[in-house]
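Where a number appears in this text, it was derived from the coordinates with a stated rule and is not lab data. Given the structure is predicted, the values throughout are model-derived calculations rather than measurements. Cβ atoms are built from the backbone, for glycine too; each structure is taken alone.
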Structure 1
Amino acid sequence: MSVLDWFASICFFLGCALNLIAAIGALRFPDLLSRMHAATKPQVLGLMLVMAGLAASLGSSQLTWKLTIVVLFQFMTAPVSAHMVGRSGYRTGKVREDLLVIDELTEDLDRAKSTPIPPSSS
C-alpha cells in the first residue's frame, strides 16, 4: 500500500467515526440545541474527511475539484440550516428555556411584536 492509500484509509475511518458519533449524538442528546450541535459540527468534519479520502484514493484532479465543491457547499449550508432549525424550534417552544444562559431572541421577538408595521408604499 502506498502512502496515499494509508492516508485515504485513515480519512475514511475518521470520517465514518465522526458521522457515527454525530448520529449517536442526534439520537441521545436531550434537547433540540444539543441535537443540532451534534448533527452539524462532527457531520461536516466527517464529510470533509470522507471526501478527502475519496480524493486521495481516486487521484483525479477533476474529481478533486468536484469533491471540493461538495465540501464547500456543505460548509455554506450546514450553519444556515442549523440556524433556521434553531430559530423555528425556539419560536415553536421546542427549546428548553431553563438550559439557556443568555436569551437574546426573546428580547428581539418582544421588540418586533411591539413595533408597528409601517404601511406599504405601493
Structure 2
Amino acid sequence: MLINLYAAWIGLLLGCIAGAVPGLFFHRPDWLGGYAAWARRLLRLGHISFFGLGFINLALALSAQALHLETGLAWPSRLLLLGAVTMPLVCYLSAFKPFFRNLFFIPAGSVALGVGLFLWRMLAS
C-alpha cells in the first residue's frame, strides 16, 4: 500500500501543476477554442483526474491500514495505479486527438474494478 500512498501524493502534486500551467491562459476567452471546446474540457478533466485518483489511492492506502488488511490487496492496488496513470494520459491525448477517447474504458474500468475488489476484500474481513 505504500506505493498507493506515494501515487496519491504524486497525483496531488501533478494536479497542482496541471492546473497552474493552463491557469496562465484560462483568462483568454478563445483559448483552445473557448470554454466549452473539446480540448479545453479534456484538459480540465485530465487536471481534475490527478486529484480524484490521488484521493482514491490515498483512501485505499489509509483504509487498508485502518482496517489492518494485509492480504488480498495486490489487484486493487495495481488497478488503481493503472487508473491514476491512464486517466490523465487518455484525457490529454484525447484533447488533441479525439480518437483516443475510445480508450477511456481502460482507466474507467480499472478504477471501477479496483474499487469493487477492495470493497469485496473489505466486506470479506
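Some values worked out for this structure:
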{"quantity": "With Rg/Rh (Cα atoms, Kirkwood Rh) derived as 1.18, matching label from 1, 2", "calculated": "1"}
{"quantity": "Computed 30 for relative contact order in percent (Cα under 8 Å, 6 or more apart) - originating structure among 1, 2", "calculated": "2"}
{"quantity": "Ranking 1, 2 by distance in nm of label points 7 Å out along Cα→Cβ at positions 68 and 108, the structure that comes out highest", "calculated": "2"}
